[in-house]
1. Where is distance in nm of label points 7 Å out along Cα→Cβ at positions 34 and 82 largest, in which of I, II, III?
2. Could you figure out which one of I, II, III the value -15000 for helix-only ellipticity at 222 nm (-39500 (n - 2.57) for each DSSP H run of 4 or more, over all residues; to 500) was computed from?
3. Compare Cα Rg over 2.2 N^0.38 Å, for residues 42-105 alone across structures I, II, III and report the one with the greatest value.
Structure I
Amino acid sequence: MTSAVAVLIDSNVLIDGIVVEGASISILTMFELAGGINSSADPAVRSTRQRRYDLAAAVFDPFPVSQRVLDAYHDIDAAVVTIGRKPRPRRLDLMIAATARAHDLSLVTSNLGDYRGLDGLVEVTGP
């Protein structure tokens, strides 16, 4: 990891094959990618997902979940609850947002709806 990291990308940016220069990822993105490999019965789909995972593992040095990330998650969870959303179904996405907040990074996603309610906590943009 270098200090030149400008943004954190979420899992769907990688899944969509979008390249974002200067990006980093959270270890939680690797968990999501790993979890998707065997969730399909189609061997071709599993193979594609395995290649995506292997490429991400070779390219990125993910940010770990740390106490700073957990502290940031507390604020993000509260913000989501405040607007009437349930954090549980999107907990990994919110923890990825917490990683961005903990490291003072913008979050780039191709699914902005996953991150509604985080205004003022994390800058969330599309690719």
Structure II
Amino acid sequence: MNITQTAISLNVADVEASGSFAKTHFGYVEEMSAEGFVSLKHPNGGSNLIFLTTGLATFKPAEIAGSAGQGLLLVFVVDDLDEQFKRIEASGAQVITPPETEPWGERFCQFADPNGIVWQLVQWGQ
């Protein structure tokens, strides 16, 4: 198997809100969009993010077409967590967890986008 790209697809009530959050706070750019969806990529690589409108008739399998969010974290490892936290907080994002460090060395912070998706930054070994 030769995997050439990876994407994470999430159903949300407001595609524009989550897409705008990703672009404003995390540097994603729009790759394509149409009615009910947006596909984003990051200039530094990594997984693409796709947001689909909850209840989209073309979503398959239909029995799992509910909203993403509960129990889901979008996690990004960064080198400068405290600097990024200050930047994102200053631009108005909703802070869920300010920077804290776990006993095993994981330093993290969390933000919520307008659809309730939790975006987590992680820095290891501080």
Structure III
Amino acid sequence: MYTVAVQRKFVAQHFLIGGDWGAENERHSHHYVLELQLEGATLDQHGYLVDIVDIEANLDALVAEHRDKTLNEMPAFAGLNPSIEHFSRILCETLSERIAAPNISAFTVKLWENEIAWAAYRLER
């Protein structure tokens, strides 16, 4: 199985809802690191799992949609606590819809919200 991964960094804000988490209930920023991992058993005619330029373009577009935004105000988070778990799933599902390489069998988004905490979501095709 082949794996290709690309990272991007960005800042976004959120505040947690539905519980008493102290300062986390107030609007605050995170310096996120998004890592997208793509897996597949076969390569294309060029020897690529997927063209990294395509991955980068899709990551850049998705990061631009979230950079400097408050997650709670975005439609994808309607009715959800904007946890890194939900955020990693939303990013993974969106990237899976946008990257159309037929030989990709799994997408994984690993999302760091600081130097010690991350969540991941894996979607198999």
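1. Values: I: 3.4; II: 4.7; III: 1.4.
Greatest value across I, II, III: structure II.
2. On the way: I: -15000; II: -5500; III: -8000.
It must be structure I, since only it matches.
3. Details: I: 1.42; II: 1.51; III: 1.33.
Answer by largest value of Cα Rg over 2.2 N^0.38 Å, for residues 42-105 alone: II.
Each reported figure results from applying straightforward, stated rules to the coordinates on display, with no laboratory input. Predicted, not measured: the structure shown is a model, and the values here were computed from it. Cβ atoms are built from the backbone, for glycine too; each structure is taken alone.
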